[in-house]
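What follows is a set of structures for review.
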Structure I
């Protein structure tokens, strides 16, 4: 994993581990330095007690006896300590001895020591007061010197621990994840002959990696079964479309022919182009009354593309280069699936023969009705003719003895 930084997961894991180790190193360094500061600061606060126990009696005697030489030596001895930056000793007569400070801008910790001496008349008497200015400069300098060493040592320790964790993680997890990723990244992994397997001992305890592998294998088998069912259903549907005498045409959102069966290709003039292709300009629908092309709003294909549902509408369809027009029954259905480009499906049923038979039967029925009408008129005329003739003869006086011969 460490050498393969092109792997995004390995890169992210390495960067995360480095950031965490750095933060942990900084936190550990801060804690260690804080503990060291507190310990040395506690030593600093104990200095006044050490001076009082070590120099108190000598200073008390020197102050009582006004031995200035001894006082200066004792003051120099106290100032020799690196923690003490300022000294101010005053006696009961107002005499003052001062040492320091070495840095006038440094903030010092102040403390006071009172020196007592036994007085035969008055008992113990305060013979002087020592004011101390304690410096933390050596504490800070020591801490500054330790920062880099402590931080680097912590970085090395956490870095080594992180590398060990990374190596263990690679051995136990990441190399198997890379195997899984390489397997599923293959575009044909669903149809690949080999099964997904991880290089692990046969007696290991099942874990999440085994669950992932099992789930992928199960998913692959289920998808293979689904694909097999889809292929079978597709072949069955294709067989049905190829066998039907009706023309089935699927139009996309641009009005192009996206799906077509052999019967529809024959109706469109034997189109052999690969789908999708444009709707043939030679195919037009005519007005049955005047045989003129229908306008765009009445054209059944445009209406189907607009979302109208056509149900068994009979139209006259013509194709350039043919003398005879054909009657087709048009039905359509809108496709509402947004995942496909199909806009609608149009079914064309050639009913030319049925329409011609219907027209012939209609003409025959009209002729039969006309024959019955003319026969009835002739019969009625034959019935009225003798009466009219008799009436005529009576009016003209031409009826005589021969009338019986006339009427029988």
Structure II
């Protein structure tokens, strides 16, 4: 089922349609949607969310539907993910409709470059892209996993630690980059042998099926690197069905800071977690807002931006994030990240640590409001209270 959500703003607001490749209830894309909603509310953007429900062809049909709307009903901008090699078709549709289009999460692959060229060239309505440094994510998660294994099972170089990897897919730029980062990390540790990389297509069920097969093939496996949280939980299920305990007999790492993954890091089911890139679409909305208001990202960052958005989570970061979630996911103010809102801002900081700082502020404000309501359960304030709250 194809689903759309419209978040209304005043009729004069900048309008953006985001075509998500994920499912409405998929944890990673649910978190991405939340970031988009908060950014849109902060910046006064009319946002429409469309979900392809993991059907890559639906990413084209959804965008086609938007492109074929009457001119007055079309958005000012299209935001897409360049997932599953559908970007060429999406660019054609946007160009034909005269709608500026911007991509987040994935960049143009080498084999696509001759066809697509560069932004604002062959496709004049293609504004640019914002891509998390996915290779960094693969490297950080694999390195942390290996270091934990070496501490757990110290030994000489000939005491080999066998690792298997469950990556996303063979056709998405971010998946390929995460895998390259993992391979780079493993090459730096003489004790580690990467036995095989398989592709779980981001699915928990497929990773659950693949894991016992890998363990039968490589019974001395001590480490499993995964490219996403759902595949990590599939691997964890597969370990248990094979009579092994995740975090004890075999160590697991993943990429994605969903609530379940964050809790799994704290309870020991996961041994390493890297996250932050789910906000790439929200950051893209900040970039588009600035562009719409006269600050072109190309001048300082180029047309194809690659930003560090990932961090290796420690217990403190995990507890901070869960505290934010426990507070009810209070709305983060994305205006603080915008160059238009902050003319003195010279460079974008789209790091997860910067976002966590803003989330702490949002949590504190939410807690203070709830405390004030607790002191005044009827919600009645005098004029001085109201004026103070608006400052």
Fill in the blank from the handout: percent of Cα pairs over 33 Å apart, calculated, reads 73; among I, II the input was structure I
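To which of I, II does the computed value 0.05 (FRET efficiency 1/(1 + (r/R0)^6) of positions 101 and 213 (r between Cβ atoms, R0 = 41 Å, to 0.05)) belong?
So the calculation was done on I.
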Completion exercise
Value 15 of relative contact order in percent (Cα under 8 Å, 6 or more apart) was derived from the coordinates of, among I, II, structure II
Problem - Test item: distance in nm of label points 7 Å out along Cα→Cβ at positions 157 and 229 calculated as 3.9, pick one of I, II - result: II
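Using the calculated result 15.4 for mean count of other Cβ atoms within 10 Å over residues 109-116, pick out the matching structure from I, II. Don't skip to the answer; put the middle values down first.
On the way: I: 15.4; II: 11.6.
Derived from I, not from the others.
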Problem - For -18000 (helix-only ellipticity at 222 nm (-39500 (n - 2.57) for each DSSP H run of 4 or more, over all residues; to 500), calculated) the corresponding structure among I, II - result: I
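Quick note: the coordinates plus some simple rules give every number you see, no bench work behind them. Note that the structure is predicted; figures quoted are calculated from it, not measured. Cβ atoms are built from the backbone, for glycine too; each structure is taken alone.
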